[in-house]
1. Thinking only about FRET efficiency 1/(1 + (r/R0)^6) of positions 56 and 208 (r between Cβ atoms, R0 = 41 Å, to 0.05), which of I, II has the largest value?
2. Here helix-only ellipticity at 222 nm (-39500 (n - 2.57) for each DSSP H run of 4 or more, over all residues; to 500) was calculated and came to -9500; which of the structures I, II was it taken from?
3. Identify the structure, out of I, II, from whose coordinates FRET efficiency 1/(1 + (r/R0)^6) of positions 48 and 288 (r between Cβ atoms, R0 = 41 Å, to 0.05) was calculated to give 0.30.
4. State the single structure among I, II that was used to calculate Cα extents along the principal axes in Å, giving 55, 44, 36.
5. For distance in nm of label points 7 Å out along Cα→Cβ at positions 96 and 272, which structure out of I, II has the highest calculated value?
6. Computing relative contact order in percent (Cα under 8 Å, 6 or more apart) for each of I, II, which one ends up highest?
Structure I
Amino acid sequence: MVHGTHNAIPDERNKDILIYVNGELLPRAEAKISVFDSGYLVGDGIWEALRLHEGVLVFQDQHLDRLYTGAATIGMDIGMTKEALIAEVWKTLKANDMHDHVHVRFMLTRGLKKTPSQDPRLTISGPNLVIIAEHKQASEESRKKGITLFTSSIRRGSPDYLDPRLNCHSKLHEVMALVQAIEAGADEALMLDIHGMVSTCNATNFFMVKNGEVWTSTGQYCMNGITRGAVIQVAQENDIPCYEKNFSLFDVYGADECFVTGTFGGLTPVTKIDGRKIGHGTFPLTERLTDLYRHLIKREVERVSLKS
């Protein structure tokens, strides 16, 4: 059985969802993109993922800022404002009668190519936009069980050739890291930076706890996680020492607790890394931060609801 930070409670409603493809809402089995799409051909595209919680798209502004920064980074004109894009997301949600416990992923590629090529000048259409909204609630049982990690030999890249903060369709290095971890018997992969310091995981951000302090990487070589930023925020608001710093596997193996963060799963404890048990198998500070993070989401929902 697959176990990891993206474990979701099965929901039969997802068989009948409508998927948005360039302005059309299509049944799941009919939602298709051309084989000449630049995302399929060369991984030329960007994406974002949001959670719909009690009728609110949580941390919407941060996610949109990250998406549009990504578009600017790869030199792609999205062709619509943030307001127009989010209106299409809501069009998809309303068509599926979705209100809570929904995961929304929207993907933009540069468009259709005249012929298979990486050259953006051979693009013959505007960007392709796909929005997939699913009834998707994280498994609490999986979160309580925690995950195991294996340190991959695949490194997080330097910002001068593929900035790890870019949410792009080119995820092959992360897939390769995850394959290594799975073959080693772990759930997900821990990845180091180019200097051998702990960076991030293949799909989530990594934190460790030592003597009441929370450590995460400097941010120079890790994903620009919205949840990562939220955890740092609630730690600072509640006088929990939290540091963005360099640290190595030497520190990790001696940690009291470790956890990972992501938009879908929130905070997930890590029980073992490279076969080594982490701490004493209890996660008091991780649980406290989880409660504080959930309270932050509640505050965000109340703030947005008051504005509506």
Structure II
Amino acid sequence: MKKYIFGVDVGGTAIKLGFFTVEGELLDKWEIPTRTENHSEHVLPDIAKQIEEKLAEKGINKEEVAGVGFGVPGPVTAEGVIKMNANLGWRDKEVAKELSQLTGLTCKGGNDVKTAGLGEMWKGSAAKYTNAVFLTLGTGVGAAIIVEGKVILGAMGAAGEIGHIKVDMEETRSCGCGGLGCAEQYASAPGLKRMALELLEKYDMPSLLRGKDVDAKAVFDAYKEGDDLAEQVVEKFGHYLGYALAATAAVVDPEAFIIGGGVSKAGEVLLKVVQKYYKEYVWPGCREKEFVLATLGNDAGIYGAASYVL
């Protein structure tokens, strides 16, 4: 009988690994550096070596392991193929097939954000939902669209790119994707910082942010203290993200939006400002949706990766 699963979350600087029971109990977790030289040729062998060493340490046979799940940045097909990943230097990389050959175990996986969303639905704050949108707000804005308990991939594995919904038709600066006026330009950590710095330069109004290192946390901390300039930034953030989520809801009709990522550490005030604008813009039939903070934090990726195998 299969008793165990591995979950692997591959990042640009570190690879997180988790060892679970099939019921979802996390028995062990650790991480290793991501060796990206030579198009990350060492990444999959390094993962395989870690799995072999953990099984030897625990005295467990491969026959007891259901498989290895993985999450990686970039679009991933249902067959576990990465079409393109700039950070790892992979193109048309058959990750599932190669990792299976290296480990002798069943291997399945997908995009890292979608994987984290599955983790929240398996053992996190989204466990009571079968239809949800998991949103991560960090360096960028990504999402996992989950319908009837399954992640929607799309033709090329790129479904859920909510951060690249166009929300400002007047924007002249380019997003990292090459587009103009994407939600990610305002609702990400860099977006919040940029908007705050622009207002500090444009206006002489007093602000708790003046003379400080400005980042997303500083903006929300100042907002909680009633800072007028920070309020302008946060309201703009809520306006654009609320608009993007309203557009998303009209298409997929989720039960809830689960919000994670570094920016979500602002807590309930973030949910309130986003929900305010969401209700203003959304089609009335989708107005009453739940907004919930993610709970698994940095472990969401390994949980979700493991759940791919089940």
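1. I
2. The read-out comes from structure I.
3. Numbers: I: 0.90; II: 0.30.
This value belongs to structure II.
4. I
5. Details: I: 3.5; II: 4.4.
Max of distance in nm of label points 7 Å out along Cα→Cβ at positions 96 and 272: II.
6. Result for relative contact order in percent (Cα under 8 Å, 6 or more apart) over I, II: largest is II.
Laboratory data are not the source of any read-out in this text; all were calculated from the coordinates shown. Keep in mind that this is a model prediction, so the values were computed, not measured. Cβ atoms are built from the backbone, for glycine too; each structure is taken alone.
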